[in-house]
Structure 1
Amino acid sequence: MREAGPEDGVSRPHASEYGVTSMVDRLRRVAMRRPGRALLEADPATWHYAGPLDADRLLSQFDRFASLVEDAGAEIAWMASSDEDGLADAVFTYDPSFMVRDGAVLLRPGKPLREPEVEIHRRFYETEGIPILGTIEPPGVAEGGDLFWLDERTLAVGRGFRTNRSGIDQLRDLLAPGGVELRTFDLPTWDGDAACLHLLSLLSPLDVDLVLAYRPLVPVALYQTLRERGVEILEAPEPEFVASRGLNLNVLALAPRDVIAVGGFPETIRLMREAGCDVATFDADALCVPCEGGPTCLTRPLLRSAERR
């Protein structure tokens with residue numbers, strides 16, 4: 001674990017440009033990366049994708065998703081993209097780093113092919129003038145998909161194939177000075193270590209008191225924690241969970257009960273709308289479903305706030 005210091009020459013911009021302590025506060029600013037040749041020409045077997053990708057439809061679906069984010073009033077800060085880096089998964093910007101109130105933490109993906117993505121995030125934060133609080137070092141691994149805010153001072157962490165004990169311990173040490181407490185929940189084996197199963201593969205926060213979840217896979221301790229906090233749990237239907245490879249659960253909150261979801265799964269969408277959610281959808285059968293990454297995965301929130309600061 002390496003912590004950043006003054007010698008790194010990091011300039012600190014106005015506080016309104018970064019800071020996240022919630023999964024559902026209004027999304028003001030977000031980092032994204034456009035799909036490049038590395039993704040469009042990726043070998044499905046190497047990257048654990050479900051068959052060859054349709055490049056034209058994939059790009060069209062990504063553009064539709066980006067337009068929904070912008071239409072909601074969020075500013076997109078584009079990460080540098082290269083056709084030569086070979087990083088097919090780099091479009092899923094949620095995983096290689098994590099944003100807290102005081103800056104970013106560079107993580108270390110548990111999928112070895114994704115490790116070079118951390119440098120993309122490092123350069124992005126340096127260019128943006130966003131402080132880097134530290135870096136997860138070997139043997140630690142940690143991915144953003146295993147992290148979500150229970151409240152502004154409590155971070156839930158999933159321990160599984162993509163985030164291990166060393167990574168969690170390093171993250172705890174990095175965030176403790178900012179008053180953030182970590183609560184760890186063990187994930188199920190499910191489809192094994194090659195599949196992409198994160199804590200956020202099992203549930204998505206829709207509001208401070210509402211989550212969408214596939215209950216059979218939610219860790220018991222987390223289920224109990226949510227119930228103790230008065231959080232209502234919408235139980236997503238199993239057929240759509242299976243058909244979507246879990247992506248019907250991957251929902252991006254733009255604000256409380258204002259979300260973007262993968263289209264084509266009407267029962268899941270009905271559940272959210274009946275709970276008072278405004279749900280925008282986009283076709284994702286060429287992008288999200290085969291690549292195991294949904295709306296949340298395509299974003300790295302940089303600033304969320306209930307009110308502009």
Structure 2
Amino acid sequence: MQSEQELPLVDADELMVVGVLAEGGVGKILHGYHTVLRRHVAIKQMSGGASPQAELRLLREARLPARLIHPGIIEIIGAGRWPDGEAFYVMRLVEGRSLGQILEQGPSPQEALELARLMISVAEAIGYAHARKIIHRDLKPDNILVSNRGRAIILDWGLAKDLAAVEADEPRCAREDVIVDDPRLTGDGQIMGTPAYMPPEQARGEVVDARADVYAIGAVLYHLITGQAPYAATTASEVLEMVVAGPPRSLASSGARIDARLVRVIEKAMARSPSGRYADGAALAVALRLAFELSIT
């Protein structure tokens with residue numbers, strides 16, 4: 001990836017905008033056609049004139065996954081600026097729905113279990129990143145795309161961190177500096193991540209490692225199995241307080257019919273202390289695969 005200052009200017013002759021795939025409050029995903037590569041692509045840019053901080057995060061979102069070549073991690077093709085100066089990055093176009101969208105539609109218990117099995121590949125992809133000292137720090141249903149071919153692809157690496165590097169733009173953590181007060185969203189303050197799926201140490205504003213991603217995968221599995229996020233409240237601040245205060249309702253008391261082996265794997269992934277969890281995504285993937293294999297024998 002090029003530095004922010006070196007981003008090339010790109011015009012419609014090279015990258016044609018076909019339509020809008022998705023749009024939120026601060027950013028949008030465009031459907032594009034790369035005339036040089038002769039392929040359809042997805043383009044992510046901020047909505048309207050982005051602040052320098054927002055642009056920096058946008059480019060951070062592309063920089064680290066550009067180093068990760070894995071089928072379970074979104075492929076970053078490049079980055080540039082439109083003639084008006086707006087920054088963007090280009091990624092592989094994948095047709096599908098986010099896991100968050102699927103959960104909103106209320107999958108059946110059998111469908112939820114199949115999606116839970118798909119989390120093995122998510123853990124494997126995260127394990128690949130962990131082996132290269134990169135952590136995601138914002139794993140949640142909205143950041144996991146389930147393609148029309150039934151594959152899981154991890155998106156939105158805007159909070160990712162290279163544990164082997166010291167980044168000057170890395171904010172210092174402090175719980176009182178949360179800005180976004182929606183428990184489903186990633187905050188732009190100094191608590192980084194999505195409250196409902198983050199581990200206690202992240203909610204306290206402490207430095208985290210690969211085991212924070214392990215917890216988040218466990219939290220997504222919890223949501224799939226029970227039909228509810230581990231913690232729910234009106235505001236992000238309230239969810240943070242709940243995460244710090246204690247564990248969510250146990251899977252055993254949720255009424256979900258699930259093999260005891262898978263319950264133990266999820267509970268270990270979501271252990272309150274990082275030392276009680278699997279060491280990284282790869283270790284979690286092995287445990288999940290074994291739990292599913294034993295549950296059908």
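The numbers here are math on the coordinates, done by the rules we state, and not lab data. Small disclaimer: the values here were computed from a predicted structure and weren't measured. Cβ atoms are built from the backbone, for glycine too; each structure is taken alone.
In terms of Cα Rg over 2.2 N^0.38 Å, for residues 108-203 alone, which of structures 1, 2 is highest?
Once Cα Rg over 2.2 N^0.38 Å, for residues 108-203 alone is tallied for 1, 2, the winner is 2.
In this comparison of 1, 2, the computed figure 14.3 for mean projected area of the Cα convex hull in nm² is attributed to 1.
To test your reading of the models, identify which of 1, 2 gives 14.8 for mean count of other Cβ atoms within 10 Å over residues 76-83 when calculated.
1
Looking at structures 1, 2, which one was distance in nm of label points 7 Å out along Cα→Cβ at positions 60 and 84 calculated from, given that it came out as 2.6? So the calculation was done on 2.
Taking FRET efficiency 1/(1 + (r/R0)^6) of positions 124 and 268 (r between Cβ atoms, R0 = 30 Å, to 0.05) from the coordinates of each of 1, 2, which one would give 0.40? Going through each structure in turn, the value belongs to 1.
Taking relative contact order in percent (Cα under 8 Å, 6 or more apart) as the measure, the highest value among 1, 2 is held by 1.
Computing helix-only ellipticity at 222 nm (-39500 (n - 2.57) for each DSSP H run of 4 or more, over all residues; to 500) gives -10000 for which of 1, 2? Structure 2 accounts for this read-out.
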